[in-house]
Structure I
Amino acid sequence: MPPGTAPPERLSPNALLIAHRPPDRARHWHVYDRPRSGEASTRPFMFRQAIALDAPVADFLCAAYRALLRREPDWDGYAHYQARLGEGRLARHEALLEIAVSDEARRLDVELLLLATDAAEPGSA
């Protein structure tokens, strides 16, 4: 791990967080995943998607749902997060964490690794 990186934090049975930057100050979150059961659960995490926290709300929410739930947002979920983000009741990093530890995310047979960083893509500075 790079110097200054916090050790992994277990958010739920299906999600880990590593912060290269404080989660509320990171410009991007990288989502990695791997199967949670069977032989494949011992494989390394694979990069899935980078999510820019400064993207327009619609793009941000679509990217979050695709990366964390492997689907497009449903209308109710989209409206729920759009309203809370727009009213300032929820920060974008908090929305990502909520989605990552949701019941739906837990039902997927994947373990998520979330990386809070300033890098737009893995390996970039």
Structure II
Amino acid sequence: MTDKKQIVIKKQVVEDNLSNLLDTSDGIYAALLSSVDGHALAKKSVDELSETRLAAMTSSCLALGEKIAIEAQQTGCNFVIIQNTDGFLVMRRVDKKLVITTLANKNINLGMVMSATNSVADSLEKEIRS
């Protein structure tokens, strides 16, 4: 049985949260809100990026992270983090059907990226529940 509950969230709330994420965190240069099935819903970025491709890959990464956690006999998957020579990609589930992906350069502390991503995810979850 699939969960048919629709998530309702105001577009302006999403845009404000994504803008705030970039404006208040030096080093974060893009944020993407997508559905867990890989569809881009909103993007804020200082550079061009393919939100369609990124959303699809984010969906796969999050699903893989969740399956690995289950295999390791752990529950849930709060973050999927990709660290590379240029920086970080941090993915976090928002409610049951959304994912926020934050892209940051190598000059920012990973903990700061995770904290900023978590704050936005929590804010969006509160909006969804209200």
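Looking just at distance in nm of label points 7 Å out along Cα→Cβ at positions 29 and 93, which of the labels I, II belongs to the structure with the highest value? List each step's numbers first, then the result.
On the way: I: 1.0; II: 3.0.
Ranking I, II on distance in nm of label points 7 Å out along Cα→Cβ at positions 29 and 93, first place is II.
Across the set I, II, FRET efficiency 1/(1 + (r/R0)^6) of positions 37 and 53 (r between Cβ atoms, R0 = 30 Å, to 0.05) reaches its highest value in structure II. Look at mean count of other Cβ atoms within 10 Å over residues 45-52 for each of I, II: the largest one is in I.
If relative contact order in percent (Cα under 8 Å, 6 or more apart) computes to 40, which of I, II did it come from?
On the way: I: 40; II: 26.
It traces back to I.
Please state which of the structures I, II yields 8.3 when mean projected area of the Cα convex hull in nm² is computed from it. Answer for the origin of the read-out: II. When helix-only ellipticity at 222 nm (-39500 (n - 2.57) for each DSSP H run of 4 or more, over all residues; to 500) is computed for each of I, II, the one that comes out at -14500 is II. Among candidates I, II, the computation of Cα extents along the principal axes in Å, for residues 13-76 alone that gave 38, 23, 22 used structure II.
Values in this text are rule-based calculations from the coordinates and carry no lab data. Just so you know, these numbers come straight off a predicted model, no measurement behind them. Cβ atoms are built from the backbone, for glycine too; each structure is taken alone.
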